[in-house]
Structure formats: structure tokens, C-alpha cells
1. Match the computed value 14 of relative contact order in percent (Cα under 8 Å, 6 or more apart) to one of the structures 1, 2, and report its label.
2. Quick one: mean count of other Cβ atoms within 10 Å over residues 15-22 came out at 17.8 when computed from one of 1, 2, so which one is it?
3. Once volume of the Cα convex hull per residue in Å³ is calculated for every structure in 1, 2, which label goes with the largest value?
4. Hey, distance in nm of label points 7 Å out along Cα→Cβ at positions 23 and 311 derived from one of 1, 2 reads 4.1; which structure?
5. Please state which of the structures 1, 2 yields 2.5 when distance in nm of label points 7 Å out along Cα→Cβ at positions 39 and 303 is computed from it.
6. Name the one structure among 1, 2 that helix-only ellipticity at 222 nm (-39500 (n - 2.57) for each DSSP H run of 4 or more, over all residues; to 500) of -27000 was derived from.
7. Here distance in nm of label points 7 Å out along Cα→Cβ at positions 87 and 159 was calculated and came to 2.7; which of the structures 1, 2 was it taken from?
8. Identify the structure, out of 1, 2, from whose coordinates FRET efficiency 1/(1 + (r/R0)^6) of positions 295 and 359 (r between Cβ atoms, R0 = 25 Å, to 0.05) was calculated to give 0.70.
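What follows draws every value from the coordinates through simple rules; no lab data is involved. Here the structure is a predicted model, which means the values were calculated and not measured. Cβ atoms are built from the backbone, for glycine too; each structure is taken alone.
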Structure 1
Amino acid sequence: MNTHNERAERWPGRIALMVAHCAGMVDLVALPVWVGALIAGYGLDPQRAGALATLFLLGAVISSMVCAPRFPRLRTGMVAVAGFTVAALAFFGVSLTTDYAVMAVLHAVAGAAAGAALSMTHGTIGRCRSPHRMFAMAGMALGVFAIVFLGLMPGLIASLGGPVLFRVFAGVMLVAAVVAALAFPSALVEKTVRALAAAPIAPAVWFAGFGIGCMGLVQAMMFSFLERIGADRGFAPGAVTGVLIALGFVNLLPAPLAALLERRWPAHLVVLGGPVVQAALALTIATSSGYAAYAFAGALFAAVMIFTHTFAFGLVAQLDTGGRALSATPAMLMMGAAIGPVLGGTLVKSAGYGALGAAAVAIGCVAVFCFARAGRRPAAVLS
């Protein structure tokens with residue numbers, strides 16, 4: 001039985017999936033600049049700025065939850081094109097207004113549209129011959145995108161103002177829509193795969209999903225304020241931007257490293273270590289007063305998420321040949337990430353940056369528990 005999408009194995013299809021992954025996962029790269037621009041460029045307090053990013057992520061969660069169960073019946077390419085197009089229009093609309101209510105609605109619309117497109121992307125990646133490797137390739141593309149984005153955006157925002165961020169977001173989504181229209185590997189799912197998709201999802205998948213969500217929560221909570229923490233501790237703007245650029249270069253490493261180690265490191269053990277390292281780095285960023293510790297932890301922070309998520313994606317793929325659960329990975333990841341910016345903003349507003357580190361440690365413990373439960377599966381599944 002062939003359950004794989006052959007078009008996704010060809011380079012045009014691979015490139016389309018990589019571009020779509022970069023656009024759909026833009027929050028993983030952009031959150032510190034995003035929240036920072038809303039605070040510095042629009043005069044919002046941390047809580048209100050974080051709430052806008054949360055609305056984007058919440059929209060992505062809801063649309064992913066709606067689309068994922070229907071993945072085997074959808075024309076994935078059409079959904080991807082429509083989703084990125086609507087997201088582009090919504091972000092362009094954000095750049096034209098300073099009304100908070102309008103910005104909030106447009107953030108939610110952009111998130112819902114991009115989340116639907118990302119669900120199609122991840123579900124399609126899940127039907128490749130090697131989902132782990134294809135997801136790693138998408139992660140490498142995201143690393144390259146991060147270097148360009150984080151290298152250029154702080155200077156552009158400083159010189160042109162906050163709205164330029166949302167025009168760039170609109171451009172990224174528009175490029176993804178065009179590439180998806182030209183080459184997205186949209187193929188109808190075979191009847192045998194539809195039958196597989198109708199089967200109940202294993203409990204291990206749900207635990208893995210909650211673990212990914214917890215890591216996404218820590219990622220978004222800390223990453224949203226990485227730039228602000230550096231600025232408020234008196235580090236020079238160029239020094240803070242240097243950390244963001246270094247972060248982009250470091251992000252090139254975890255995806256190819258995850259691909260190289262796919263058959264050498266057991267996925268169920270890697271996902272146990274990921275939350276521990278993530279929490280340690282978050283605590284360092286939140287509590288350190290020296291630039292060296294801040295820069296080291298900040299440069300590595302997102303890489304831990306990318307590396308661990310690649311292994312988690314491959315772990316879930318072993319239980320989901322139909323792509324349904326993997327189509328829900330935006331919901332898994334962004335359910336936590338949606339809470340992150342507003343939770344982080346609330347903690348910072350009420351108790352300072354140190355509270356972010358304590359929260360990261362507590363959430364990391366929950367993630368370890370979830371991944372430990374996800375690893376309790378028959379040996380045949382782990383092979």
C-alpha cells in the first residue's frame with residue numbers, strides 16, 4: 001500500500017512545502033521583533049502587545065483544529081493558496097490602522113488563514129517517505145529565513161516605523177501563496193489512507209501533542225520578550241540585534257543535525273531532553289544581568305525548539321500515516337504558543353522578567369511528563 005504523496009518527493013513540491021513552512025511558522029522567527037514593534041512603535045504595554053500576537057496564534061489553533069480532521073478530504077493546495085492570500089490581505093490591513101480593535105480582529109483573521117495553510121503543509125509533509133527528513137529540510141529553510149528577517153527587520157522598523165513589519169508579513173504570505181499556487185503538492189488522498197485516518201488517534205499522539213504545546217508555550221512566552229529584556233537591561237541596540245542575528249545563524253544547525261541523528265538518537269529520548277534544555281535557557285535569559293549569559297542563551301533558545309520539534313514530528317508520523325494528526329501540529333504547537341505572549345506580558349507587567357523563568361521551569365516539567373507518557377508505546381512502533 002502506497003500512502004505517500006509522490007509529488008511531495010520532487011524538488012518543486014519540496015520547495016513549495018519549505019516556503020509554506022516558513023510563512024506559516026513566521027511567529028517562531030518573528031515574535032521578539034513583533035511584540036517589540038507593537039510596544040515601541042505603537043506605544044502598547046506588554047500585555048496588550050502580547051495579546052495581539054496571542055490572537056494571531058489562537059486563530060491558527062482554531063483553524064488547525066477545524067482543518068486537521070478533514071485533511072484527507074481537502075484539496076490541500078487550494079486551501080494553502082487561499083489561506084496565505086487571506087493572511088497577506090489581513091496583515092496589509094494591520095499596517096494601515098492604529099485602532100487596537102481593528103488590529104485585534106485582523107491578527108485573528110491572519111492567524112486563522114495562515115493556520116489553515118500550515119495544517120495543509122504539515123499534513124502533506126507527514127505523507128512523505130521520510131517525514132522527519134522533510135520536516136528537517138523545512139526547518140533549514142526556516143533558519144535561512146530567520147537570518148534574513150532578523151538581520152533586516154530591527155533596522156527597518158527603527159527607520160520606517162512599526163507598520164513596515166506588517167507589510168513585510170503581508171509580502172511573506174503573498175510569496176507563499178504564489179509558490180503554493182505554482183507547485184504545492186496537492187494530490188487527492190487514496191481511499192486506503194482515508195480509512196487509516198478514520199481510526200482513533202492513539203493516546204501517545206495526544207500526549208506528544210500536549211508536550212509540543214508546552215514547549216510552544218515556553219518558546220512564545222520567552223521569545224516574545226527576548227528583545228525587550230535586552231533593551232530594558234541597558235544593552236546597546238546593536239548588541240541586542242547581534243543576538244537576534246546570531247540566533248538566526250544558530251537556527252541553521254538544528255534541522256540538519258536532527259536529520260543526521262534521525263537513526264542514531266531515539267526520538268522518544270530526545271523529546272524528553274528538549275524541555276529540560278529549553279527551561280534552563282529560559283531561566284538564564286530571564287534572570288541573568290550580564291550580556292554574555294543573555295546572548296548565549298538567547299542565541300540558542302529557538303534552536304532547541306526546532307531540534308526537538310523535528311524529532312517530535314517524526315515520532316508522531318510513525319503513528320499517523322494518513323497525515324491527520326500531523327495536520328494538527330499547528331494546533332499542537334500554537335495552542336501553547338497562543339497563550340505565551342499574553343501570559344508573558346501579564347507576568348512581566350505584574351512580577352517582572354524573573355517570573356518568566358520560573359514559569360518556564362514549571363511548564364517544562366509538564367512537557368517532560370507528557371513526552372514520557374508519549375514514549376510508552378509498543379516496541380514495534382518505536383522501530
Structure 2
Amino acid sequence: MSEELLEEIRCIGCGSIIQTEDKEGLGYTPNSALEKGLETGEVYCQRCFRLRHYNDIQDVQLTDDDFLRLLNGIGQEDALIVNVVDIFDFNGSLIPGLHRFIGNNPVLLVGNKVDILPKSLKRGKLTQWMRERAHEVGLRPEEVILTSAKKPNEMESLLKTIEKYRKGRDVYVVGVTNVGKSTLINAIIKSTAGVQELITTSQFPGTTLDKIEIPLEDGRFLIDTPGIIHNFQMAHYLGKKDLRLVAPTKEIKPKVYQLNAGQTLFLGGLARFDFIQGDRASFVTYVSNDIDIHRTKLEKASEFYQKHAGGLLTPPQLDEVSDFPELVRFEFSVKENTDIVFAGLGWITITTPCVVAGWAPKGVDVIRRKALI
């Protein structure tokens with residue numbers, strides 16, 4: 001089939017324009033697969049086909065500029081913007097300067113993956129905290145919503161809120177990579193049209209390659225956009241196996257550690273927490289249940305890491321240790337109930353005055369915030 005005839009055919013998984021010439025390029029599919037897809041009305045690029053059937057992720061070469069250029073055009077539209085963030089990695093999933101890209105369009109801030117947070121976390125407290133953080137970066141959401149793509153009743157509630165604010169306009173769904181944006185849209189499609197897994201989803205960054213338009217009943221569109229890549233997200237330093245360990249899929253079970261000053265906790269081999277100064281105290285860790293936590297003496301912690309990274313301390317895996325960024329130290333003097341947050345990994349809650357340090361891969365943030373729980 002000639003390339004001219006393919007111009008308007010897009011992969012229904014990721015939105016890329018289908019092409020049959022360049023095996024390494026976006027939207028490639030073999031001629032035989034294209035013909036079969038045209039017969040069934042479901043055309044997928046080879047990358048999405050392999051992702052759907054074999055969970056095989058293929059790297060995509062797109063620049064941050066490509067994503068930003070697409071986002072920039074939204075400001076010229078009259079639309080409702082639904083900004084999806086990962087509650088578990090809120091700071092890592094904010095889009096810097098989003099308010100500058102979207103013009104005067106109204107925004108809903110949607111915190112996804114609420115199902116993995118401990119039930120002890122009160123929703124009202126979390127939504128208020130999210131609103132305050134959004135205001136700090138210049139975003140003024142009409143409403144802050146907590147949701148889970150896994151729960152149909154949550155999807156119904158989200159749809160009602162979207163309908164309330166869109167007022168006959170298109171809806172653009174935006175977010176950084178890995179916040180569960182496409183999974184959320186699949187859940188919306190399933191609840192409105194009974195169509196399952198139309199958009200390609202995976203745990204891995206960069207699945208949606210171009211905007212995908214899903215028709216709404218009134219002739220307008222729900223538009224899924226590519227995730228903007230944040231190079232300081234923990235996900236960008238992890239292999240496929242490790243991503244499955246780090247990204248929680250079930251409710252997190254907090255673990256409590258009684259520590260004396262001069263002790264260290266390792267969160268796998270991805271992060272480190274030092275208790276430098278203070279009275280014996282309890283520290284509560286909130287990370288994926290699949291991450292092993294190890295305690296050691298602070299004075300021997302660096303030596304312990306050098307010896308056990310990729311072995312006792314995983315992730316990263318042994319064959320990835322040589323490429324894994326060095327851990328960088330952030331020190332904090334704590335005077336009130338505080339969370340020390342390791343972006344994309346989780347947090348440790350402190351309830352007594354002390355001096356601590358958090359270590360994370362170079363480029364990944366360690367920040368403090370007022371304790372959420």
C-alpha cells in the first residue's frame with residue numbers, strides 16, 4: 001500500500017501515523033498486518049501490537065520539545081483541561097509552567113492511583129494539600145479530584161465532574177509520563193461505551209505517541225495527549241523488571257522502624273535514609289510492598305551500598321548497577337511532623353524533631369513536606 005494512502009490511518013493504540021517502510025520509525029506495521037487490521041477496523045502499529053500481546057516495550061525516540069509543542073497548541077483551543085497526576089509521585093508528576101500553555105481554559109486536577117494509598121490518609125486533607133501545591137506552581141484548578149482507574153464508581157464520579165465543567169467543549173487529558181493517563185481513559189471508554197483496552201497502556205513511560213481523539217456523544221472529543229517526559233522521574237532510571245517492583249499496584253502497607261541516631265535505612269538500592277541526630281524514634285516508610293528495606297549503621301552505609309547494590313539491595317539489578325546514577329545526599333532539620341519524599345518511590349514520615357538525610361539517584365528529587373498522615 002502506498003504511503004499516500006496511509007496518511008490518514010493512525011494506530012488506535014498510540015495515535016501514530018501508520019507507515020510500512022521504516023521498521024525503526026514510529027507507526028511501523030508490516031503490510032500483511034495492515035491489511036488484516038483494515039479488514040477488522042483495528043489498525044495497530046507493530047510496537048502497540050507487541051505491547052498488547054507480549055508486553056514487549058520498544059523504546060521511542062521523541063524529544064521533550066515534541067511533547068511541549070503539542071501541549072502549546074492547547075492554549076489556542078476552547079477546551080476543558082484534565083491534568084492527571086500520580087498521587088504517589090505528586091511533585092514528580094506536575095508539569096512545570098502548565099498554566100502558561102493552557103491559556104484561559106479551565107483545569108481539573110485529577111489525582112490518580114488513590115487506591116494504593118493507605119486508608120488512614122484522609123481524602124479531604126490530601127485534596128487540600130494538592131490544591132495548595134498547585135497554587136504554588138501557578139495552577140488554579142476548578143476542582144481537585146481523587147480517583148482510581150481500577151474502580152468503576154470512581155470513573156462515574158470523574159465523568160460527572162468532567163461533564164459539569166466541559167460545557168459542550170472538547171476535553172484534553174494531559175500529564176507527564178507514567179501517571180496512568182491512558183489507563184484512566186481506557187476506564188472512561190469502558191464505562192461509557194463498553195470498549196475495553198482501546199488505547200495502548202503499559203507501566204512504561206512514553207506509550208502514547210500522538211494525540212488520540214475519542215468521540216463524545218455530542219460530536220466533541222476526549223483527547224489523550226502524549227505524556228511529557230520528566231527526566232528526573234525515578235522511572236527513567238529503571239529497567240522493565242524494576243518498574244514493576246517500584247510502581248505499587250496494591251494498597252501500600254506502612255512499615256515502622258525504631259531507629260537510633262547513627263542508623264541508616266536502604267530502600268532497595270534506589271534510595272537511602274540516614275538518621276543523623278535526635279532521640280530514639282519511630283520512622284514510618286511508605287513504599288511499594290515489593291521493595292525490601294534494610295537497616296545498617298550509618299558509619300558503614302556507603303561501604304554497605306558498594307558491596308550489596310544489585311544483590312541484597314535491589315532494584316537496580318546487578319547488570320544495571322554500573323549504569324545507575326550515584327546517590328546524592330539531601331540533609332533536613334525536622335521540627336514538626338514531616339514526610340521526606342523520594343520522588344517516584346515513596347516517603348518516610350517523621351514525628352519527632354531530628355536531623356536526617358535522604359539520598360536518591362542524581363537528578364531525582366528528595367523533598368520535605370508537612371506529613372500527610
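1. Answer for the origin of the read-out: 2.
2. 2
3. Going through 1, 2 one by one, volume of the Cα convex hull per residue in Å³ peaks for structure 2.
4. 2
5. 1
6. 1
7. 1
8. 1
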